[in-house]
Structure I
Amino acid sequence: MLAIFLQTLPFFAIIGLGFLAGRRGFFPPEATAWLTRFVFYFALSALLFGFAANMSFGDIFEPRAAAAYLWGTVLVYVIVLAVAFMRRLSLDAASMEAQVGVIGNTGFLGVPMLVLLLGQQAAGTIILVLVIDLIVFSSLLTVIVTLARQGRLSADLPRVIVLGLLRNPMVVAMAAGLGWSATGWALPGPVDSFVVLLGAAATPGALFAIGASLATSRAERPVVAGWLTLSKLVLHPLAVGVAAYFLFRVDPFAAKVLVVTAALPVAGNVYILAQHFNLAVARVSASILISTVFSVLTLPVILAILPG
């Protein structure tokens, strides 16, 4: 347990460094925005392209792993929705809380950290989770909010969803990488070196950006944020673990990757969606802050106790 905690500690130390730099004003919000933009559009996209270019579609899409992650995620999504409805929240606000309860920071934290901790062979399963989160659940939130606010689904909604996905550089990078992989050609030497060099900036850049962005967060609505943190850090990995190990009998190593990825703290892009839809912004921000702090302890525990 201690050895695993010490392995994860440097990653969270970089997040802490970014947090301190942001809080002290040494790294202002404008700098955080530009660093996040660099990581999102360039470094992380290069990392994902490099992974996908060296994989086949079958390396990423394993039906039982996808089914297990979807089953566990939908279960927790429904639980969080039910609790929100018991508190008499509107459908759109309830769906935002459900998004908080199941969408982890797979892009900025999971991809760079878990690949280094669990090995290159974990990349396919992590990318599978990222694809499901981006395509299935981000689209689901858009559909629910549109339905709740307009009372109907617009004929223009599919175009809006598709354009949103095409504007996401992570989706484009993964698709481009798989497209290259399908040719059967290896990346040319200079291109491969370029991708590796640029992708290497993703890990420290993403972790520092996470910390700096948390510097402006406030722990408002702590009771609700605490419940959503519990859902994300405990209920979500538990549900995915039951599905992966017992219901769908996923390969033990892939099952471990699924559960650890499900145990990641709340994703920063959920806050962007909350701002975009003007929904539960304060509690989403607080949930990101609290879940990231507590994941320093919960992630090493989950990594230590899981087989595979």
Structure II
Amino acid sequence: MKEKSENKKSVISPLCVLAAGLLWGCMGLLVRSMNPCGFTSMEVVIFRAIVTSILMAVITAIFKPGELKVKWKDIWCFLGTGIASMVFFNFCYFSCMKYTTLSVAAILLYTAPAFLMVMSAIIFKEKFTLMKVLCLLATFAGCVLVSGGLPIPGFTGLNTVTDASTALSLPGLLLGLGAGFGYALYSVFSRFAIKRGYSSFTITTYTFWFATLGCAPFINWPHFIGTIGKSAGKLPLFLLLTILTTILAYLLYTKGLEGMENGMAGIIASIEPVMASIVGVVVFHEKLTVMGIIGMVLVLGACALVSLPARKKAAG
């Protein structure tokens, strides 16, 4: 019976992570809906955090009231997911954009699966395999191509960066790598919480409670509240997109972590930039380059390969 349950997890978990990555890839819909209304990047972050923390608290209290209880000795897990990961990642990512281009910031963010794989090998003793390493390299290469190019001075074949000195500035590099590291920390601290018996509902709820508290000092509250008031007619759209791209996405990803290794989850979740590119082409009529298509194929191939062991196990 236990083996059957494990086999079921090995099939469902990659699908949950894949679905989460696809939903995260639709985040551009929310950002591009809110930015024209006057919301800053950090205001979009705290809007997501506030909405998610409130709705998750209500949903969990109604349907899973027992899962709102956590032990004080385990609070550090949620401080980790909410502040060490969520707040730190967003702060580094948006700060990085001040020193470099958007494409380079995105590329540096995609170092997250590498950070995650290394940390998981050290902390949770997850094995390094040739397949994982190859999939990781393919995923990163694919994300670079999908994001628009390589920030290499003098290399024009794939390079879309016009100011190489700005693209490769030390503050931008460090902040970009910090964003990737912070992004990876969510899976690490979530794993600690899962090992202590907490569900995806509990982890997501407390993550965004602490994320709200952590983001609060960085917000111009009069501007934020005033912008919400001016955008009242669009609030239903903002709420719907937040539910899909944040609440549902994090619930699915955290649920997926329950049945698979962090390293594999990180690679599969890298489907996000592929979905973002598809949304850009379909909704915002952006151009899709040949290199972008090759990048998509690399990421999709890596996602398929890294989930093969789980499917074989289930079949056996």
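FYI, it's all coordinate maths here, none of it is from the lab. Because the structure is predicted, anything quoted here is derived from the model rather than measured. Cβ atoms are built from the backbone, for glycine too; each structure is taken alone.
Calculated for structures I, II, distance in nm of label points 7 Å out along Cα→Cβ at positions 111 and 199 is largest in II.
Here mean count of other Cβ atoms within 10 Å over residues 119-126 was derived from just one of the structures I, II, and that gives 19.0; the source is I.
To test your reading of the models, identify which of I, II gives 1.7 for distance in nm of label points 7 Å out along Cα→Cβ at positions 15 and 135 when calculated. So the calculation was done on II. For the read-out relative contact order in percent (Cα under 8 Å, 6 or more apart), a value of 36 was computed from one structure; give its label from I, II. Checking each candidate, the match is I.
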